[in-house]
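Following are the structures in question.
Laboratory data are not the source of any read-out in this text; all were calculated from the coordinates shown. This structure is a prediction, so every number in the text was calculated from the model and none was measured. Cβ atoms are built from the backbone, for glycine too; each structure is taken alone.
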Structure P
């Protein structure tokens, strides 16, 4: 099953509904004008046309109602058709996507399909969207908006280095050692209520923007380098400037 075909079929009824609605409004105005002037003959003629048109409008409304109720929403989700078409539109629109039903990542967003409620969660915000094309278009629009927002790379790097220094002291490790980026994030956002404003996906997106400026130094003159980690759960997936995925585990700051 394909929502796009269903939608195209619906558009035929939508056009009829729109045309009937415009025509009925016009006839109602004609009736009001005729009655105001005292032209009962014209008012009667317009009212007969109005009555006939509203009957056709009622038929179209009933037909459209049956059409909407007939779409197998639950099966559309549970059989995987929605997910398959969503992934196809991601490729068409150049939207990054990885994962398996029902959980996906469209960097930097987390996406989850709910076959029971027919909702799609985008970073925990739910959207009742049965049209995969419209959902992917929304994701792309949001990503483009993120890409266009200003970003103070120097400030972000300095904030990372400050959190890094605190963790070096706390863990009593040698300066210049790699510190897990997941721990850096916890240091930057220590309380759960703040994570709503700056979640892990937003942190990953900022790391991706920093990744393109690896020659940058902190205000104190230290260079930085990203490293990996043997535990996959500790790795943060980003996309570089070429759209290639990279997995970052640690960061280290070194004074040369």
Structure Q
């Protein structure tokens, strides 16, 4: 329990900082939803001036008055991936790479707690952190909309929150594993950040031409269809399981690797 309380305290500032900013933005967008709905024709004509590839990159594949398009445009396609990446990179690299670099890691490992248990506690806190941030974003957007009479379906928004949580965990898991393998926060951040940017570029390219459509399967964004979930009620079980397998598999691999890792290397 001591290690768990320590990890909670160390991630408290991260949760507060990201949560306040993310929640405030989401609530503001919810409050603005009636403006989007009342000016459908104006926004539609404005959107027609942009290339369809640009619109697809931000999830604007329909009317902004559609809750799913609205959520994807302002939360799912860009802001949540940024928040999830920040949380995953900072929390996922802190316990091993950052603590080793600061000379702190030797202290907890000199106690009777095992390496597996120590990193396992960090992973549990990563899960709680990602769940809390996803819930803050979804509830703030829904609450802001409800305050101005927006008829958002809370059930479908909750499912979008679960999907967002899984997306975030699929970032945190590989980050934790790379942190153990490289023992470097900067190198891990560079690799994970580079891969995310590459996948986003592939997602955009896949929408430019039918010949490049296959590139979308390589991008996490292509497996994060929040518009269909909210507007059509279609739960992408396969994509959800894919994120779960990536997260759990890499977290387990990180535990195994950390138990055997030579920290002096």
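For relative contact order in percent (Cα under 8 Å, 6 or more apart), which structure out of P, Q has the highest calculated value? Let's see the in-between values first.
Values: P: 13; Q: 27.
The structure with the largest value is Q.
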For Cα Rg over 2.2 N^0.38 Å, for residues 86-197 alone, find whichever of P, Q sits highest and give me its label. P
Source structure (of P, Q) for volume of the Cα convex hull per residue in Å³, for residues 6-117 alone, computed value 130: Q
Once mean count of other Cβ atoms within 10 Å over residues 78-85 is calculated for every structure in P, Q, which label goes with the largest value? Q
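Of the structures P, Q, report the one carrying the highest value of distance in nm of label points 7 Å out along Cα→Cβ at positions 110 and 238.
On the way: P: 1.9; Q: 5.3.
Looking at the calculated values, the largest one is Q.
When helix-only ellipticity at 222 nm (-39500 (n - 2.57) for each DSSP H run of 4 or more, over all residues; to 500) is computed for each of P, Q, which one produces -23500? Please list the in-between numbers first.
Values: P: -18500; Q: -23500.
Going label by label, the one that fits is Q.
One of P, Q was used to calculate log10 I(q)/I(0) by the Debye sum over Cα atoms at q = 0.10, 0.13, 0.17 Å⁻¹, giving -0.54, -0.85, -1.27; which?
It traces back to Q.
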When mean count of other Cβ atoms within 10 Å over residues 102-109 is computed for each of P, Q, which one produces 12.4? Q
